[in-house]
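Nothing in this text is a laboratory measurement; each read-out follows from the coordinates by a stated rule. Source: prediction; values computed, not measured. Cβ atoms are built from the backbone, for glycine too; each structure is taken alone.
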Structure I
């Protein structure tokens, strides 16, 4: 039986695709447009990329953003792996409570957490800055990482860990040789997602950055308060290219690690 083609669903799909890609195309075109007012096309130039690269605020923002993203991703992964492994052995009521707290961090608006953390840090006189932003990112980054790693934990066969323990492996060796290789694709995927979310975050960074060096999203926000310039479009294109590259590398890494983990768990364990 042939499925009927509905013109309305095709039209809706076309509108969604246009709304998704048209702004990105406009940013890409304006990033190489000589017209400083972005009113019309006046020729091709890479001057705006060079100007963005040598902008001290942008370079400082990139360094600050990378520091925050790497730190928050590392802490989020440790919390997610530890929590997911505990969740697997916990009782039903404890699992439900853990899941509720995890989903709660995702469902509540980020601005609520940002304001709450800002008020908390002000109350206890915790200094705003890089450390405060990292804590803020970990609060919700660890929730997304936990969901991904929990899904991976659910696919692990406990019999493999029990067999390794029966053969004399201690808890650390069981984790290193059996559990960790099985979790590695999920850890990479969760780390990539947490890093990307932290790299692009505006709300939490804006509330908790204080008077120190601002992350790149906050720098861009301050630059667009008066008008959109070609330099901002160039910065946006570089951020998009970086994000796409990260996702591509992460996808290839997860695919390769998943195959390697299946082979490692299927073959007999060699000498340590």
Structure II
């Protein structure tokens, strides 16, 4: 316990205490200046559940998390396989992949805001010049394109971490296992499906769980790319919380805290369900 005490104090200070304050705030009402005006009981939770855009926010959150995590894992598997091979310039490619990870999320999101710009954006110009699009598209202003555009940026910034986690997992697989499988007559696809993927499961589990948490709580990308759009049409739960307190007609800290409690419970349920499914599949096998 003496050795664990620094970590326990840190967890109590940056996890337990904020959670308690969040729950406390969700049960009270506050003025626009942040002063407590009295107890609200469960009224804040009821207001959040009855909010007309709450269903839209939940739908956006599910789409955002599922598509970003799934696309990131699939692309990262291919990139990790590529970077595990010897080729000219491999070190340079590895360095290049780190750049989105090292850069600030706000800076990256702002850069993509300029790239997606309807009037001066480079992406529109290139796609029109290559005749992929017949005319420029307002990626961040058109309701049909806003979420796919944000998902593309989410995948871009999630690739480095995921790729390196899977690359570490691939590096830990002994070459002798592949040699034995080849001697037994395994073909490349059989090697990948019956050797690589099963032995890569721990790395995939770590990458998936951490990505679910990071993407679920991703604020800078959604807020920066979506700040020009009014209302909550393209918001996820994390930006919904912020707008309830500071940018919506409600201006309610209590409602924002209640939405935060729902957010914490939501991510816990999703992660626990994922871990349960993975454990069940391993037990079956």
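Between I, II, which one scores greatest on Cα Rg over 2.2 N^0.38 Å, for residues 89-184 alone? Answer by largest value of Cα Rg over 2.2 N^0.38 Å, for residues 89-184 alone: II.
From which structure (I, II) was FRET efficiency 1/(1 + (r/R0)^6) of positions 73 and 137 (r between Cβ atoms, R0 = 30 Å, to 0.05) calculated, if the value obtained is 0.65? For FRET efficiency 1/(1 + (r/R0)^6) of positions 73 and 137 (r between Cβ atoms, R0 = 30 Å, to 0.05), the value 0.65 is produced by structure II.
Taking FRET efficiency 1/(1 + (r/R0)^6) of positions 161 and 249 (r between Cβ atoms, R0 = 41 Å, to 0.05) as the criterion, the largest value within structures I, II is that of I.
Here helix-only ellipticity at 222 nm (-39500 (n - 2.57) for each DSSP H run of 4 or more, over all residues; to 500) was derived from just one of the structures I, II, and that gives -22000; the source is II.
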